[in-house]
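Derivation of every value follows stated rules applied to the coordinates shown; laboratory data play no part. Predicted model, so just to flag it, every value in this text is computed and none were measured. Cβ atoms are built from the backbone, for glycine too; each structure is taken alone.
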Structure P
Amino acid sequence: MIVSRILALLAAIALGLLAAVTLVPYSQTFLPRLAAPGKIAPTPILISIEDLAGESWPWPRMDLTLALRAMSPYRPEPVGLLLPLDAPDTFEPAQDDQLARALAAYFAPALSATAFPASSSAETLSLPKIPHTGSIESLRPADSFFAPESSLRRTGQTAAWKVTPEADGLLCRLPLVFRHENAVTASWLLHLYAQALGADLSHSSLQGRRLILRDNKDFELQSIPLDLRGSILIDWSRPDQLPEKMEIRGVVLAAEQERIGVRPYYDLKAISKRPAILAGGLAEVDPIIDSPIGPRSLAEAVVRAWTGLVRGSAPILHPPSGVILSILTLAGVLGLSSGNRGRVCLIESLAFGGLVMGLGWIAAKTEGYAGAFPLAVGAVITTLLAPRLRHWMESSHVR
C-alpha cells in the first residue's frame, strides 16, 4: 500500500513536470508586465546604410561622417553605432579622424565592441563596471573584443555586444549585462537605453537577477528582471511593428535640401531629442536573424527589445527548482488525499491550479517571475493523475 502510494506520487510528479516543461514556451501567458519606467525613453529611429548596397566592402567612412554631420544640428540623443568599426579605413585612413571629429559633436556616442570569451586572441578592454550583489557566474563572459578603431574610442563610449540565438536558432533575447573581469558591465543596448532614460549606470546595480536603474541622485527609475545569462525578452508579438527608418544618404540629402529651402527628402526634425541608431540592414554588417515571425534584422530586434522595456519589462526570471518540486509534490499529496472521489479530485485540482496561477501572477507583477501557467497546468495534471495511478497500481497488484 505504502509502496503504491509512493510510486504513484513520484510518477504523477514526473508527468506533471513533463507537462510543465512542454509548456515553457507559454511562460508569459496571462502574466502582467512590471511597472513601466518613471521616465519614458523615446523610441529609437534607425539610420540605415542599406542604400550603400552594391558598393564594395568596406564602404568609405565618409558616408558615416556626412550623415553624422547632417544630423548634428537636430540634436538626436543618444546616438549609437551598431556597426563593425574594428579596423582602420584601408582606402583613406584620414577618414577615421574625420569620423572621430563628427562623433565628438555628440555626447558620449555608444560604439559596439563584439565580445568573445577570455581565450580569444582579440583585444582586451577595460569597461565601466556596474555594482552588483550575488553570484554572476552564469552571466555571458566578455573579456576580449573586436574593438572599434582606437581613434573612434577616444570620442565615444565603447560597450560590449554579443548576440546568442536560442538552441532552435531563433533570437528571442538580447543581453543587457555581461560578466567582465569578474565584474558586471553594461551591454551596448543597456548603455544606449540608460542614456535615453536618464539613468546613471555608476549609481545603478545588479541585485541578484534584477537590474535596478537609478539616476545620479540615486532615484530608482526602473527595475528590470534578467534571465540567468543577463538578457531580456524581445517582443515579437506584433508582426507588423516596424521601426522608423531613414537611409544614410537620404539623411545627407535632406540636410542639404533644408539648407537651400527645398522640401526635404526626410523630415529631420523627427530625430530631434530622440535616440538614433546607425545600423546595417545588409548581410555584410547586420546578419539577418531568425525570429518567431520570420527573418528580421538585428536592428529591428534591438528596437523591439527597447519598446518592451518602455512598456514595462516582461517577467523572465525562472522559478527556483525547489519551488517547482514543492508545488508538484503538494499537488500529488492533494490528489492522493481525495481517494477515489473523482469529482472532489477535479475540484481540488482546479482550485490548487488556480491558486498557483494567482500566486504566480503576483510573483510576476512584483518580482518578475515567469512560468505560472505551465506550473499551474503541471499541478492540475499531477493532482488528477496521482489517485488514478495509485488505484491502478493497487488493483493490478503492482509492487
Structure Q
Amino acid sequence: MKKVLSFLAAVVLSGCAGFENASVSTDEPLAHQDSATMNAIAPKVLTVRDGYLYNATTDISKWEASHGNMTVGRENGAMIVDFKGVGSDWEQLMRKFSALDFAEAPIIMVKARVDESSADSLKMRIDLIDEDGLATNYSPQERYIRSRATSKWYKFVYAGNWVQNWPSRADVNAKKIVGVRINFNGGGPNYSGKIIIEEMFATDGKKKNANPLNYVLFDFSEGTAGWWSANSIAVSPEETDGKEVMKLKLDDCGPKWEGFGYRFDQKIDLSKTPIMVVKLKADQPGKLRIDLRDAKDYATNKTPLLIDFPASQTFTNVVFDYSGKFLQTWPNNQVVDSTTISSMACFVNPPENPSYTGTVMIDDITLMSVEEYNKIK
C-alpha cells in the first residue's frame, strides 16, 4: 500500500499475555520545529514519517486509552486492542501530537481485522481534532471491521468533511490537526473482543498506475466507503468467489431514477481513458446507465450510455465508451470537461424500462484507452 504516519499520545496498558507492555508517557512532537515555525505554519502530514499513524516501528506508548476496559499491546508488529464491554461509555483510543497539516492528505487508511475468536462486526470511528479542540463529527467516518483470518484495508475520508456538528457547528482547521481519536462501538452496544491494527496512515489518495492507459479505478479491496445510494438501493462490501466486491440490493428501482454513485476525492482525467469497463454479475438481467460529471457539475447526458447486462452466475464485462460523448444537453448545452471528472452517477433500469428488483455484484471498474481496449476486445 503506502506508508503511514506515526502519531497519538500516551497509553495505559494492562498486562496481556504475549503483549509488549506500554507505559504512560508525555506527549512528544512528531516533528521537531521551533515555536516560531510551528506558530506560523504546521508541517504537512505526509512529510512527517511519511504520513504513518501506526506501523510496526511505532511506539505504542504514545497511544492513550481512556478507560480501563480497553488495553493496548503489540504482537508480531501489530497493535492489539483488547476490549471488555466497550461502547456505551464512548471509550476512546487517542494520540496527541504537534499540529500537522492534513489538508492535502484528507484520507486515513487502516489495515485491520477483528480477531477470529471475537464476535464479528466492530464499529470503528476516527475523528481528527484541530488545535481548538474541534472534531470532524458532522459526517462521522465509521467503518465496520469484520472478524477475519487476514487483515483488510479500510478507508476513512475527510475531504469535504472538515466540519464539527457537536457540541456546536464549526469548521475544523485541516491545516492544524493535533490529535486522532478512535471510538469503538461508540454509544453501544458494548463489545468484548480484540481488534488487530497492522497499519494506519494519512494519504492524498492519489494512485500511481504502472499503465496510465489501462488501470483499475475501483477494486473494492478497501470496501465501499464513499459510495452513496438511494433508499431503495443498499450498498455493502461483500466477499464472493474469493473476490472483494460491491453488493447492490435493489428493490423496485428505475421509475424514480433511484441511483448509486461516487464522488471522487480528487478530480480524475478521462481524456485519454474514455472506456469504462464494469465487471459485474446479477441474478436478473437489466440495463445500467452511468453519467459522469465534471468539476462544474456538467453531466454526460447528451448521448446517455444505457448498457444491457445479463443474468449470470459468473462475472461479465459491461463496457461504456465515452469517446466523443462528453457533452450535456440538460438542463442546457455544455461541453463536459473530461480532464476534471468529479463524480459518477449510476442508474439501473431508469424510466421507460421495467422496474428492477434483484442483486448485482460489481467486482471492479477499469478505465482504459480505446487502443488498450481494442487489444483485449
Structure R
Amino acid sequence: MRALRRVPASRAPAVAAAWIASAVLLGLHTPDARGQEARDIFKTEIFLTPYSELGDGEEAYPRLNGRFLLMTGYTGFFGVKDDNGQIPRSHWSSTQPTAEAALVGQLTQRFSIRAKATLNSSTNATEDNAFSDLGVNLDNLFAAYTADRYALYGGKMDLGFGDAWHVVDGLYTGFNENSEFRGSIGLGGRYTLGTGANGTHSVAAMLFKRDGTRMNKRLSLDDGFIRPDQPPVFSDALKSYILSYDFRDLPGLERLSGGIDAGRLHLDPDQGSSANTVSARLRYDAPLGDAWALSWFNEATFASAFRGAPVRNGNGVTSVSLSRERWQLTATAAARKLAGSDARLAPYGLQNDWDWALSGAVTYVTPLGFIVQAGITHQRDQTIRLNQGVFRIAYQAGF
C-alpha cells in the first residue's frame, strides 16, 4: 500500500459472504470446474473470473450476459502526518464516482470470452477534489474453457499471491502492493483433484507478465488515451508465475478452508530485484444464533524483495465479519515488517519499523438493492500516518 493511498471507491466488504478465493482464479473455490461462484450481495466491485455467472444462468448458447455497477463515494482524509516532518498534519476530502461493466459471451457451454471495463478517478491529489481525473480502463479481456474437473484460461486478468487483496474488506485490504497484479496478461489452468469423503482439493498454475500493450492505455476524459503514470514494477516478459493449492470440506473440519500460493515476480535488471513469494491462508465460516453468520479470514505472506529493492518482508492480515440478512459488520487488522537494520534499508528510502492498520465498516443492502457503506481506517505506512472516513452508495444489476 502506497503512502497516502486513496481508498478505492470500487471496494467493499467481501469477507462475510464470498467464497475463499484461489489467487489464480480471483475468488473461486468450487468442487468442479464448471461450478459458479456465489454472488456476495455486500460486494461493490465486480471481480470477473473464468466462472462468473453474470446473468440468469439460462442454458441457451450462444448467449451474452452482463453486469454493471454504479457507485459514488466520499472519503475524508484527516490527521495525515509524516513522522519526518515533510508533510504537516492536514486534511482533505475526495468525492469520486465509479462505473463498472462486465460482459460474458458464452459461445458454448464450456467456452466463453470475458471482458470488464471501469470508469473511475485516477487522482491521488492531497487536496480537496471531486469528479476529477476521470477515465476508462480495460481491466479484463480473456478467454476461458471450463470442463468438469479442469479449466483453461488466458488473456488480460487480475492476478495475485494470496486472497486478501480481493477478499478482505475494501476499506483496508492489507499491504498488497507486493502481491496484487491487476490487469496482467497471462495463461494458466486449474484442476480439481477430487471431492467427496476426503474433501475438495485443487491445484492451479499461472504464467503472466505486465501488460505493455495498447490495452493498458487509459482513456482519459480530459487527455485522450494515456499510459499509466506509475506502471506496475515487474517485467513485460512472460517469466512471472504462481502455483496454487486450495482445500475445503475436510472431514470433521467442514467450516475451515484454505490454501497456499508460491511463485516468482520477475523484474528486468533495470527494474530491481525479482521477488520469490509464498502466501498461506486459512478461513473459518460458521452460522451463529439469531440468523447471524461469522467469517474469519487470516493470511500471511513472505517475499524476498520489496518494490524492487532486495529487502525481505512479511505481512499478515486478519479480518472478522458478521452478517445478518441485509447487514454486515467487518473489522480488519494488518501488519507488515521489512527485514534489516535502518542502515541496510536507508539506501532504499525504507525503515524497519512496523507498518500497521486497523479498519471497521458497516454495510447495509436496501430492499431495492442499493448498497450503503460507512467506515473508518487508521494506518501507519513507513513514516506516514493516515486516517480515512468513508461513505459509499452503490447499485448493481445484471442481464
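Here are the numbers:
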| quantity | calculated |
| --- | --- |
| Highest-scoring label, criterion being distance in nm of label points 7 Å out along Cα→Cβ at positions 245 and 341, among P, Q, R | P |
| Entry that produces 0.6 once distance in nm of label points 7 Å out along Cα→Cβ at positions 261 and 277 is calculated, selected from P, Q, R | R |
| Identity of the structure behind 5, 20, 26, 20, 13, 8, 5, 3, 0, 0 (criterion: P(r) over Cα pairs in 10 Å bins from 0, in percent, calculated), options P, Q, R | P |
| Parent structure of the calculated result 3.0, given that distance in nm of label points 7 Å out along Cα→Cβ at positions 61 and 293 is the read-out and P, Q, R the choices | R |
| Label whose coordinates, when mean count of other Cβ atoms within 10 Å over residues 125-132 is calculated, return 13.8 (choices P, Q, R) | R |
